[in-house]
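**Student:** There are structures below to look over.
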Structure I
Amino acid sequence: MTTSTVVEPGSKGEQANEILLQRVVLPRDADFDTIPLYVEAGQARPGLEDQPDEAATTFDPSRQVHPDLVHDRRSLTVPAGQRFSFATYFNAFPAGYWRRWTRVETVRLRVELQGEATVLVYRTNARGNQQRVTSTHAGTGIAAEFDLPLKQFGDGGWYWFDIVASGDEVTLVRADWVTYLDDYEPGNMSIGITTFNRPEYCVDLLNALSAEDELLDCIDRLLVIDQGTELVKEQEGFDKASASLGTKLSLIQQANLGGSGGFSRSMYEATYNENSRFVLLLDDDVLVEPEGVLRALTFGNLCRTPTIVGGHMLNMYVRSLLHAYGETVNRFRFFWGPAPHSKNGHDFAMNPLRATRWLHRRIDVDYNGWWMCLIPTEVVREIGMSLPIFIKWDDAEYGLRAQKAGVPTVSLPGAAVWHVPWTDKDDTIDWQAYHHARNRLLVALLHSPYDRGGRIVYESLNMQIKHGLAMQYTAAELRLWALEDLLSGPDHMHRDLPTKLAEVRKFRQGKDDAHIETDARAYPGVRRIKPPKRGKEPTEPKGIVGTYAAAAAGVLRQIQPVRTTSRVNPEIKVAAIDSRWSLLSQFDSAVVSTADGAGAFWYKRDRKRFLDLMKRSVALHRELAMRWDELAETYQKAVPEVTGPDAWVKTWGDSDGQ
């Protein structure tokens, strides 16, 4: 049963047992781009159940609250006669998640105002159907309180509230979502930030974290694992952060061992040297919402069983855009992607929470990215630290490993950071191609339930063929290195971790398809001997039959002699967005823009190199398929050792001495 009351602000009531779950917060700066994540104007949308599954995509400027109305992190003005809604990403209460994973059974919403207004409370179910729960009149000296049960939120749903100002403007002083428990002993966290030559970003992050007193009270240690040559401690602004953080701040310099080496160091320090209850992993180049960090910690403390609690990733460039709401691993293809019933790239400014049906269903995940991820240290003790795989798939593998041990991962709405998106780069063709290939196959060996990994060996070979047809020979070669190392057994992981990056970068030097000219005009002009058929440029093949036909034609073309003119002039210039293998395979050379638009490659077809790569690719993939069961057993048996503290301590020590 839902109840509403009005009480004198500051009256004790049940304060002795009160647990703050979620504060209503507002942007720290007058930011037009982020305010839709915090508050919006207008009437709650009736009849949501009658709308199509896709929300409208037309921006309604009447929903935009002007940032000048925001006073501080907790307070804003609602103009006379207007209605503001907190049915937003950061301020609605994700009841379905608290109901499923925590001990919380009832929440209390408390709203304190200056001036007269009506406070209305709404809820939704997992289908997105909206219901008005209750309302009350409140004002200066009279706080509105609502006791709200979570019983009916088994599959999802949210609570939120609206404020409707009366004849005069009204000020929201503060609002909180709280609960009451007798036996609550919260634990603190250590925060681990892994950084490599991004000292400015890292110092900004340290200053943002140190500016929140409530957050500082929950931190045992703030660990900065500096793996670069441009040191954080030498960056302007570091002294300010250091003074604010005091003895909580620990700088650890080590060799560049990638994210897995840096985050494992944070796990180790928090677990074995600090004895924190949790370790929070953060990327160095994020903008953080400190309230989200507090929510993740509170959620983790209240979970029924040890649980990994992840935050979402918002787009640094389009601040209202959510990268992914939840991620899972397709066990047959063994590839990550959006969780069932969710979608990538959701813009809350265009499609608000109230009008987007799928956002109301609880989304269960396999893992959470380590841009923001809270891990109980007892889980670290039980299942170990990251695999020593530098970058790519370390977070996904850890989530899958935890899942096998009975430890769930929750991607918690309302806990998020802003991060640079991956849409402006293609790291499958640079030095990271090695890690993409090896780590995906390695994680499949550890966790695939299918015979020979399902489809992954087939897809890996297909990717080799695509790189070859696209004249991306260096990427294809690095992928073969990955296969060779994988086939050599698990000893290579710790052994090669400190040195592989240097080897890869050295190999890429001087290769046409790895060399970037920052000014595409540095390349000769296009010269095409044979004009396009019927004056039409090649198009992308359609359907399975068309794709296989294009691949066969592309392979046949590779055995033909290379036109000598293509070595003097490229035959085509291609934008990164159009650089598909099906197009590039029809030319002997091409200038191709980089994904970020900052430069261009000049790809040149090499018949001998293509045939050699394909021959070796087929042989290595055949060996992988034949040895799959043997390798899976070997790697699975090695996991406790390679992820354990002894192996990691040795690697840190050995790499520091190089």
Structure II
Amino acid sequence: MTDNQTLDILRQYWGYDSFRGIQEEVIASVCSGRNTLGLMPTGGGKSICFQVPALALEGLCIVVTPLISLMKDQVLQLKQRGIKAEAVYSGMMRDDIVRVLDNCVHGAYKLLYISPERLSSDLFLAKLERLRKVSLIVVDEAHCISQWGYDFRPSYLQIAKIRHLLPADVPVLALTATATPKVVDDIQEQLGFREKNVFSMSFERKNLIYVVRETEDRAGEMLHILQRVPSGSAIVYTRTRQQTVDVARFLEENHITASNYHAGLTDAEKDFRQANWTKNRVRVMVATNAFGMGIDKPDVRLVIHYNMPDSLEAYFQEAGRAGRDGKAAYAVMLYNKQDVRTLCRRVPETYPDLEYIRKTYENVSYFLQVGVGEAFGQTFYFPMESFCRIFRQFPVQTNSALHLLNNAGYIEYHEEREFKSALHFILKKEELYRIYETDADSDLVIQTILRTYPGVFANFVYIEETNLARQTGLSAERIYHILKDLHHHRIIDFIPHKNTPVVCYTMARVETDSVNLPPSVYEERKMDFQKRIDEISEYVTSVEKCRSRMLLSYFGEKDIADCGQCDVCLARKKAHAANHDDVRHAIKMIADFLQDGKEHRLAELKSLPIQTPLLEDAVRSMTAEELLVVDGMKIKLNNDIEI
């Protein structure tokens, strides 16, 4: 594979005459068959790094990414360019998944996007074995595979497993915009790189202005900032779902259009709200960290963190969603001293003591009625609220204990596993024809369900609102409300789409005293978490170091210059300018005092109304400029030089 061939592909499908940044180096490395890690900041052109090799190499390129919105968007863009691509993700109908995977087996596509959760499904594994040729495995958001990263996702560990089902010469391309040196090494180890091979761009964003504001009035400060930056879109990140609701309402009450977004919304609600923001129908998206990965809106002028995030990695990733068009943008973090104390309390909440973890394991087993030696491979719904109420445990620590048990291999715990909507008809088929109260839209939905889902009179069937929307031409939100109304009128039983916690026993239940956590799961991770909190606490409280410099240093960059535009740099410039004016004024007073041309003792200057540090600066400056003649402890004006 020559450089000219990849450049020809770039010109043919994307219309660019040259690669940018490290794209060409990454592509050359991948096309030569080497496992490669690319560190590229947000907006650095990651997709080109695998889409061009996918077309240049023979076979199917498998792209693993957790971002459904990114999958859909990139597949659409690729199809518009005449490139054959498809995606498999949660929420798709089984028939659609089978169709896509069968077409992959027959060589119909060049790129297959797939969510990490789907990698371990029996259906995917069966089809993977039948694939004629896999050209490349791409791991997007690769920091998610590292337990030392801020966003570790156990499902990413499946990637290493599927590699063993493919020929050893299939290269891996890992891509991320956020990784410390420790995470960089761990990504390569987890993905089985035969040798270290990293290409990196600077994480510096010269158009992004970092600001930290200490305030006791978050809402007022946020409103003031939004009013001072009146143009362009904005994102406000909050810690809790309820805050997204409250802050969005506050902004609307103050005449700034806003919507809210969090993981608890249905897919239809998420799509609707994201579309409103993307199409500039609302200016501000108030969101938890569930929003943003894969968002590529160029005109975001402002990202405000209403609360301190847990780590500089999370902050850098979220702040980086501003200014992707290269124009000036602001990343503002609001905090007060209580925030730092609150964040420090998260260490014992996230890493409760071993006895608490063991007790949680025991209580969960009682709750699910699992005896010692039982339940290997079994999966259970886990209503967290009911469990905590019965066993008088706090949800935050319980959630943390379950994650630690997950990481130690005792269980597999999913905070919110997605379950599709389901329905079945209460009325018999012949009774449907006697319904006369339903409107035209409801009739259309009923007829579409009957055509699409056989067996709805006998049993519950899983349905997909977006599939019904596509067939009827109605919005997914409208479909949802029609189904709720049909349920209310006892025409159907309807169980809406929901995200429910799930516990799966990955080993048979053991005796409580036998539960132990290795250092790599507990002590080392706890120390690392404390270190991350210390780093972000230093970031917000420091008034001496350039914000951009602190961030870049954290990600391992050296020889970094001050940005000159963050709040610290601007304050330093202002102080320097003010000090310069004060020094010039002091020089004028000293010159007036020495105007008689005689020698004076240096100590006589202390009679002037000038503070000692400023007096010393002024004398030092006058000496350097040769305005003074100094002889031991005596001084006089140099009359040869005009002041």
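Bear in mind these aren't lab numbers, they're just calculated from the coordinates by the rules spelled out. Just so it is clear, the model here is predicted, and its values are computed rather than measured. Cβ atoms are built from the backbone, for glycine too; each structure is taken alone.
**Student:** Given a value of 1.5 for distance in nm of label points 7 Å out along Cα→Cβ at positions 487 and 503, calculated from one of I, II, which structure does it belong to?
**Tutor:** The correct label is I.
**Student:** To test your reading of the models, identify which of I, II gives 4.4 for distance in nm of label points 7 Å out along Cα→Cβ at positions 223 and 391 when calculated.
**Tutor:** Value 4.4 for distance in nm of label points 7 Å out along Cα→Cβ at positions 223 and 391 corresponds to II out of I, II.
**Student:** The value 6.4 for distance in nm of label points 7 Å out along Cα→Cβ at positions 39 and 623 was derived from one model only; which of I, II is it? Walk me through the numbers before you get to the answer.
**Tutor:** On the way: I: 6.4; II: 4.5.
So the calculation was done on I.
**Student:** To test your reading of the models, identify which of I, II gives -13500 for helix-only ellipticity at 222 nm (-39500 (n - 2.57) for each DSSP H run of 4 or more, over all residues; to 500) when calculated.
**Tutor:** Attributed to the structure labelled II.
**Student:** Upon calculation of Cα extents along the principal axes in Å, for residues 295-582 alone from the atomic coordinates, which of the structures I, II produces 92, 55, 30?
**Tutor:** This value belongs to structure II.
**Student:** If Kirkwood radius over Cα pairs in Å computes to 27.1, which of I, II did it come from?
**Tutor:** I
**Student:** A further question follows. Using distance in nm of label points 7 Å out along Cα→Cβ at positions 287 and 519 for the comparison, can you identify which of I, II gives the largest number?
**Tutor:** Details: I: 3.3; II: 4.0.
Answer by largest value of distance in nm of label points 7 Å out along Cα→Cβ at positions 287 and 519: II.
**Student:** Okay, next question. Output the label of whichever structure in I, II has the greatest value of distance in nm of label points 7 Å out along Cα→Cβ at positions 191 and 527.
**Tutor:** By distance in nm of label points 7 Å out along Cα→Cβ at positions 191 and 527, the leading structure of I, II is I.
**Student:** From which structure (I, II) was log10 I(q)/I(0) by the Debye sum over Cα atoms at q = 0.10, 0.21 Å⁻¹, for residues 231-374 alone calculated, if the value obtained is -0.46, -1.27?
**Tutor:** The read-out comes from structure II.
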